[in-house]
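Enquirer: The following blocks contain the structures, represented as structure tokens.
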Structure I
Amino acid sequence: MYTEQVMDHFANPRNVGEMLDADGVGEVGNAKCGDIMKMYIKVDNNVITDVKFKTYGCGSAIATSSIATEMIKGKTIEEALTLSNKAVVEALGGLPTHKIHCSVLAEQSIKSAIADFYQRQGIDPTPIVGNIVHCEGDCH
């Protein structure tokens, strides 16, 4: 049911934790849908030099958070904004259909952290990041 990559990122998640001096913090999901992802980014000269996450949710939510942090670390903000939930699913070798929403939350948590980074810089993130879709009710 789950690929080896999903199991690895669930059992050995990368970049777990909080970042007290983060340049951007994003949180998506809610308790009703059962998955909450919080992403922290550190940015230096427009490059994401460090990223951490805290996820409350299922194994797929943890795995998608983990792989997403690996995929944006060392990338420019612009490169990180191009990360799609489809790319996250592909990097994990696939997800069950009923768990695809976890990859959407991973993408959205990154965009939310970048939007927060832009807001802290005094830049309106809406034209760049777009609207962040938060999970309302049943997002499965």
Structure II
Amino acid sequence: MRVVVDTNVYISSFFGGKPRKIIDLWQKSEITICLSPNIIEEYVDVLRRLGLKEEPEIGEFIDLFAKKHQLLFATKTPSLRIVREDPADDKFIECAVALKARVIITGDKRLKSIGHYMGIKILSPGEFLSFFRLRP
């Protein structure tokens, strides 16, 4: 299943909980993470701001990214204006559309309030885990 993981979920995965379970699904090749240059740039910017660039977990995730472990990259995405309250969040929808992802996983209330776009579900980590367990 193709998914886009919002930065808040990706960063929260370093601290455990439901976001970590999502990343574990990725590491077990049960989901494919869809990325775009804008998303990767935001991941890196936030990691640097948090000062986590030297942690062992980051090395593990960078290695997985480098190996293209269950990843799809969109070099071009459509230009959409969907999240009026925070246009910076449009990058997640743009990536999902470009790579035909089924779900965007986010903890961001503004992005989550969209609910769905072009058949793409926008779910919290908990909602995604329930949805994933119930899929056919």
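Enquirer: So distance in nm of label points 7 Å out along Cα→Cβ at positions 45 and 101, computed for just one structure, reads 4.2; which one of I, II is that? Mind dumping the intermediate values first?
Expert: Values: I: 4.2; II: 1.7.
Traced to structure I.
Enquirer: From I, II, which structure was distance in nm of label points 7 Å out along Cα→Cβ at positions 13 and 85 = 1.9 calculated on? Don't skip to the end; give the middle numbers.
Expert: Values: I: 1.9; II: 2.5.
Structure I accounts for this read-out.
Enquirer: Continuing with the same structure: Identify which of structures I, II gives the largest calculated value of volume of the Cα convex hull per residue in Å³, for residues 21-76 alone.
Expert: On the way: I: 66; II: 81.
Largest one: structure II.
Coordinate-derived values only; no laboratory data. Since the model is a prediction, treat every value here as computed from it, not as a measurement. Cβ atoms are built from the backbone, for glycine too; each structure is taken alone.
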